[in-house]
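Down below are the structures I want you to see.
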Structure 1
Amino acid sequence: MHLPRLPGPLSFLLVLVACVLLPLALVSSWTATTVSDTDEYVETVTPLASDRAVLTAVRKELKVVAVRAMATTPLAGQQTSQIDAAIRRVIESERFRTAWADGNRQVHEQVIAVLEDNSSRVDTADGVVSVDLGPLVSRLVDQLDANGIATPAEVNDLDASIPLMKTSDLEQARGGYQLLAALGFWLPVTWIALVVIVLLLARRRVAALGHLAIGSLLTLGILAAGLVLARQLVTERSPDGPLAQAVWDVVLHPLWTTLWVAAIVAGAVLVLRIVLGLVLRTARPR
């Protein structure tokens, strides 16, 4: 069966659209599989329980809570080494990993609620999304009591959390998130359809293949630059830069992996196009 051929300008336009859609398709797929899925998000960030930035932030917050609790007792300003030892035992226990996972489950619910403009589901009145450390405070109290350090009863009422991001920043990303969530499934499908159409119907398939490869590399490069810039902005605007950076890196890891795979494939296709061009040029009768 003879397939109709696309005019050159139309073929080039489809190639251009496909190249623009590629990074958007990657981001939408990542949004659907990692950002929007609570279980996947929690599974992604749980290994951060052993990250230095996380441990530093948690240790600092628990130390503040312990010092505030002891401030009203005769031991105020004392037993510092024992408090540090108790905190160390808390964060080295398996319960810490569980508390970190549970806290991030709540964080994800807050983030999605803000992105979906449904803030009534969660309490974000302070304008910050934070990881709740309440269960660790109870564990710390038990550890201090075991060490013979009596703590006031009201210590369990003290707020213990580590701030992660501002809700105002999430609100700025709301429009983009909702658009990607709405088009998430169709963007990859549309990209695949465009590539198939171009490769089947283009008048000059080898040239179209090269244009696809070059355009894809360019748009993937733009996406990579945007992610690097976004990482810097998130780190600068977060209440805890190192912590936000650690979370950002682990959450973005799947997207970076997909981006690199796509770039390698595009590079291989470009090499293939060059080789095919040389072979076809050599095979032409002179």
Structure 2
Amino acid sequence: MQFRTDNYENTYMVEWFMLYKKKVQNFKMFYYNGTLPYKSCTPQVVEFIFKLADMCGVNNSVKYKCVELYDRFLSEYFIYMYTNVYNKHPNKWPKVLELLKKKSFLQVMSCMQLVSKNDQQSLSLKLRDVKTILKRTGHIYTKKNILSSEIEVFHIMGYKLNETSIFMLVEYFLVTIPYKITDNLYSTCLLLTDLVYIHQQELYDRIQYQRTGCRNYTYCEKLESLDIELDKITTAAALVITAFYLLNSTDTINEELCRDLSALCEKSTDNLIIISTVLISIINSI
């Protein structure tokens, strides 16, 4: 008797997606309580991580997960250091900030190491390779330094590395929607994912401007925008819609796609179209 493995895979993917949607809702509640509603990674940091990923020879999955992990790590690390240093020894805080700046390159590499080890389809970065790459970029560290940094990042993250990237959700939608997925479509989605990560804050700032008509907004208004900003699902769905549009799909397909993804996201088609329109405007401005 043969089992239909594709059915099992589809069931697993649907369950994963539903669990992630629940996690997003819980995560929003955490931020609504007043904890750092701002992204930590600047466009320059994201571009640096992408270049580092090329140097390390890792796949796109690791590249995007590294951005997500480092972004979360910075937030968690800042809270950790603020609690344990600033509150107890405020006079040492300037030195701590300077130290954090010096350690940032190694911490990015530690995130890359951890994610590559956790990704079954990617090569695992060996210690000697990490040391060589660091040396090539002008950063000299001992094996002990590298190991200590990796352990520290792992500890600060609570030993959890399952950061969901926008592209994981894009891939889920590509598998789920009833349309043929060509190499051209897949490549376009990859390029758009790069663009979204690099221009993420600009994307959400423009969306907020379309909603409110204001370029500057208060902390409370920022919290109200978290429904989109922390919801990678909506961004990923809008990205897929944008890819179809850029590849000149018919109006009928675009309308059907919007309805299908709207149902999956449980967001209005208007929300998806707004994000897609803003994304296209960023492309045109580059």
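A value of 16.3, 46 was derived for Rg and Dmax of the Cα atoms in Å, for residues 137-176 alone; which structure in 1, 2 was it taken from? Answer for the origin of the read-out: 2. Among candidates 1, 2, the computation of P(r) over Cα pairs in 5 Å bins from 0, in percent, for residues 49-88 alone that gave 6, 23, 20, 14, 11, 11, 9, 5, 1 used structure 2.
When relative contact order in percent (Cα under 8 Å, 6 or more apart) is worked out for each of 1, 2, structure 1 gives the greatest result. Look at percent of Cα pairs over 25 Å apart for each of 1, 2: the largest one is in 1.
Bear in mind these aren't lab numbers, they're just calculated from the coordinates by the rules spelled out. If you're wondering where the values come from, they're calculated on a predicted model, not measured in any experiment.
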